[in-house]
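The structures considered in this document are given below.
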Structure 1
Amino acid sequence: MRIGEEKRTSRETDITVSIDLDGCGKTDIQTGIGFFDHMLTAFALHGGFNAEIMAKGDLEVDMHHTVEDAGIVLGRAFASALGDKSGIKRFGSFFVPMDEALAFCSVDISGRPYLVFEDAGLSQKNMPGFDTALVSEFFRAFAFNAGITLHLRIMYGNNAHHMVEAAFKAVARALSEAVSVDARPNSTKGGLGI
């Protein structure tokens, strides 16, 4: 069973995450940010992950701390669930169209964290109830704490909701492929993260 559980408490947030990489998309997600809950639910469903994410944050300030810290804790839980990464495919890539929007993601579960993010002007778009500039903050926190190289490109789109949702689904599908079991060696070094 590839299950990771992590908790992080600070003066700004209190977040608990459990993720099962071999699930079926079953979720219990409560962050206090409706649209973010929707994106995390889509992430779990399209990744084939069971996920429980409970987050309490200083939303009276804004949603930044909650979104970024959720990325940190989810990334750590993801890394914990992978263990030594033996037997995984390692690489995954996926395109997701969402009406007029298109997103592409490619990942390497290498133990070398990195993020390349192109948003096609998303951060300049307004969306009621969610700060679109936080999409990159979430994925940066996730990638660096999961120890993965993450290339994410929102190629184009007009509707911010569609653009963000395509991005979350593309990442989930790429990760699902990368964590799948593969008997072939996944590193010339003799193991990942060495």
Structure 2
Amino acid sequence: MSAHLYIEGAESKEDQVRCREGFRKLIGKLGFASGKRMPRLSACGGRNSAFDDFKTAQAQGKPGDYIALLVDSEDPVTNVEKPWNHLKVRDNWDQPAGAVDDQVLLMTTCMETWIVADRETLRRHYGQKLQETALPPTNHLEIRGRADVHSKLEHATRGCSNAYKKGKRSFLVVGELNPSALESLLPSFARVKKILEAKL
């Protein structure tokens, strides 16, 4: 059995390497770092590219393979356990033949939601110039719009020498995140952990 995750994000080759490394570190902290449990990761660029790559892999997959799509939900999700319904409404993506809900792992509403959930890591990463009061409250993070979360993260780190930016800096932070902090606040992340534990 092989496992392969197709990840939204990272347009340049350099950022694709950083994206894979950041998510490899985060997934490794969930207990999948050793042996054959770590899935293969592909950083696919935009969300449509990730979906296209996923569809191709799904059509060519062998029985028993676990092929998954890791993308931002972009908008709040009505039912986190029914991601294909959300993606049909939000993106007009049709569920590929044979695909099931456990093959979609949503970052709700975006990767930055995962980042702002882990305040201890943010304090350690950004240091004393982090303006923590500018970050969104940690309650009900997954109903906050992606633009709001992103802009508040940028605003809170604007005085830091490593101020938050999409790309290299964003994936560095992802690799430092503590899964326990995310799991306690984000149902979508708890779902990702549950699915990966069952599939890998």
Structure 3
Amino acid sequence: MREALRAGVAIYNDGHFHAAHDAWEDRWLDLESGTDDERLLHGLIQFTAAVYHAHERNWEGATGLAGSAGEYLAPLPEGYRGIDLPQVRRYLAVLAADPEVVDRRPPVRLVHEGTTPRLEDLDVGETAIAAGILAEEFGYDRAPVEAAIEYARTDLEAGRTDSRFVSLLFAFVREDDRRATVHRRLADHVDRRRAREGDVDGLF
């Protein structure tokens, strides 16, 4: 739960409002309705959607989602799962009353465990979640990204802390201006790794 929560928070804090909910949606759908975790994820999903719709100037969608997000989050303790919910609820109230506030100042950043994590702050597991989501968001082929995630996990489990796949996944997530180049390099490394594995399999 923590990895997915933090990945989505960082995606949102870096301004990818539409993509942020993808870090939480699968987990939310698996939760029993009305539980605290379900209310948290449902509320955050609607919160990020409200901010996204406001930026798209869909005022009706923004106000409706802001209101319902506030209702989902209202019963939860202030620091539930490390999220600063009072500031979220305050911003949702402002957004519900005046969605054009996004034209005057940037939306509130999400605070998790006392910090406002950005993509550059994520660890390997959180970065792996963010990588697949950002590939989808920006129209990159997700298959080599998913393969790179598996190779990175395999390398780390084998104690290879200098894994090329880990460093490329960090670069793909963190470096907006190089993301296309990094994706190509990542796909090339996946192809080479698969070729090496095929050569080894052919020996037996």
If helix-only ellipticity at 222 nm (-39500 (n - 2.57) for each DSSP H run of 4 or more, over all residues; to 500) is calculated for 1, 2, 3, the one returning -14000 is structure 2
Comparing mean count of other Cβ atoms within 10 Å over residues 44-51 across structures 1, 2, 3, the largest value goes to 3
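FYI, it's all coordinate maths here, none of it is from the lab. Everything numeric here is computed off the predicted structure, so don't read it as measured data. Cβ atoms are built from the backbone, for glycine too; each structure is taken alone.
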